[in-house]
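Novice: Structures are listed in the sections that come next.
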Structure I
Amino acid sequence: MPLNILVPVKRVVDPNVRVRVGANGAIDTNGLKMSLNPFDECALEKALQLREAGHASQVTVITCGQANSQDVLRTALAMGADNAVLLDTGAATATLDSLAVARLLRAYLSAHDAFGLVLCGKQAIDGDTGGVAAMLAGLLGWPQALDASAIETNGSGWRVTCGDDSGTAAWQLDGAAVVSADLRLAEPRRVTLPSIVKAKQKPLATIDAATLGVELAPQSRIVELREPPARQAGVKVADTAALLDALAAHRVFEPAGAVA
């Protein structure tokens, strides 16, 4: 039976833009190009493919932020989403953490019970915490699958293939579920000019987050933000023997970490 898919997205600094930590210890995004989080793009593309295959009837994109977040919602609508929702968090936007976002999404889903799948990116490229999907599933009491590289319908549920450095696993999720997408899940489609024009006519609702009764005070904070250390110059060796000596000197062949 066709269902509705909710795709949470985030507005982030464009991945092609180089960011720097300012004197105040924070990243100043003023004047920087902003875009749709790449992992969320992959999740949205897969949601659209599921709808086009007849497994879903509607795809809704949602984000937490201020009025300037409408640009990424319009991009998602131009990709093919049916409608969009902005949860306006006002001044609290700057300090929103994963738990606050998960609570907002849970509150929205509680008021809109037509959704049978939440499909989101596994992480945002700015914070890289990757906590929203797992937290939302826990709050909802729904099964979850993280870092998905493939998803398909299987009876009344979903068969999801997930993978990380330790290997690949396939999971069966019965009923409504939360799935987070790896970049391998789908290749996002290009947005055309006609689709951008058409997106302006699609519904984009704004909901005051204060009406959802969710506590937005952050439960985590950034202790320090600094530039990565400068990359050291490489070493040129004369032959294979010298290369092996250099590797041995850096102890790269010695095992590290806990013994299995």
Structure II
Amino acid sequence: MATRSSILLYDAMTVTYALSVLLYFIDFLQHKRMINRIAFGLLSVVWLMQTVFFLLRMKEYDYLPVLTHFETLIFFSWILITFSLVINFFYKIDLFTFFANVVGFAAVALDTFTGKGAASVDVKLQGDLLFIHITIAFLSYAAFAIATIFSIMYLIQEKLLKEKRWNTLFRRLPALDQLDMFSFRLIVIGFPLLLIAMILGAIWYKIQFGRFLFLDPKPLVSLLLFVLYGLYLYFRVAWGWVGRKSAWLNILGFSGVLINYLFVGTFFSGFHRW
């Protein structure tokens, strides 16, 4: 079981995260510089709390905490916060930070239903290759998530342009070509990471159980998602798909990622249920 200190830290992190997202929402509505700075400061504190929480959990269970459903959602949230802090530092895209951490906080909120004291998995499922497989898989998910956020921002900005609404929201969004390029570059990062994660997962399962996992729904859907993102890159490079078409294809791909993780792996997979 998790220690009292790690549980209290998790609760404090959740409350701080909620307050940060709330302040970002107020800034989204009113664009107050002071509120934005406070929200950014609280988000930095959340990142620090999550980092310490990972270290405490690693000490408690003596493994890298990315094995349980609870741990992977926290890890996913931590990656999103890390990316949003870095991108905001270099590019000053406040709205991206807000949108990214709505997603990150949703992952933390979902975690409250899985239990903060989720036990470690069976020792036979542990091993360096498995840790690497899961870590790389969630790095790819995070890249796809952030790419999707930029695609959604692209569609919003495009709609404002078509309607000639030169409001505050329009002025706070980056240019269309910048949003499109950010999204594309993140897919270029996430696509090979997904491939590597799939290969490592297949190798680990073969070593562990002496056979390949062919017919389990989750790897099958992962393969379909890999093909979908491959088509995105192909259409982008060979056919010149940019803007709206690639944005919607990107959103479709990440919707599949969410369905695969939250539903296929949980309710239909015979193996990916820990």
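Novice: Taking FRET efficiency 1/(1 + (r/R0)^6) of positions 15 and 167 (r between Cβ atoms, R0 = 30 Å, to 0.05) as the criterion, which structure among I, II has the greatest value?
Specialist: Largest value of FRET efficiency 1/(1 + (r/R0)^6) of positions 15 and 167 (r between Cβ atoms, R0 = 30 Å, to 0.05): I.
Novice: Assign the value 23, calculated as relative contact order in percent (Cα under 8 Å, 6 or more apart), to the correct structure from I, II.
Specialist: Computing relative contact order in percent (Cα under 8 Å, 6 or more apart) on every structure in I, II gives 23 only for I.
Novice: Something else: For distance in nm of label points 7 Å out along Cα→Cβ at positions 39 and 151, which of the structures I, II scores highest?
Specialist: Across I, II, distance in nm of label points 7 Å out along Cα→Cβ at positions 39 and 151 peaks for II.
Novice: Looking at mean projected area of the Cα convex hull in nm², point out which structure of I, II has the largest value.
Specialist: I
Novice: As an exercise: FRET efficiency 1/(1 + (r/R0)^6) of positions 191 and 223 (r between Cβ atoms, R0 = 30 Å, to 0.05), calculated from one structure in I, II, equals 0.20. Which structure is it?
Specialist: Clearly, the read-out refers to I.
Novice: Which of I, II yields -7500 for helix-only ellipticity at 222 nm (-39500 (n - 2.57) for each DSSP H run of 4 or more, over all residues; to 500), as computed?
Specialist: Answer for the origin of the read-out: I.
Novice: Further, regarding this structure: Hey, distance in nm of label points 7 Å out along Cα→Cβ at positions 159 and 183 derived from one of I, II reads 2.8; which structure?
Specialist: The value was obtained from structure I.
Any read-out appearing in this document is the output of simple, stated calculations on the displayed coordinates, not a laboratory observation. The structure displayed is predicted, hence computed values, not measured ones. Cβ atoms are built from the backbone, for glycine too; each structure is taken alone.
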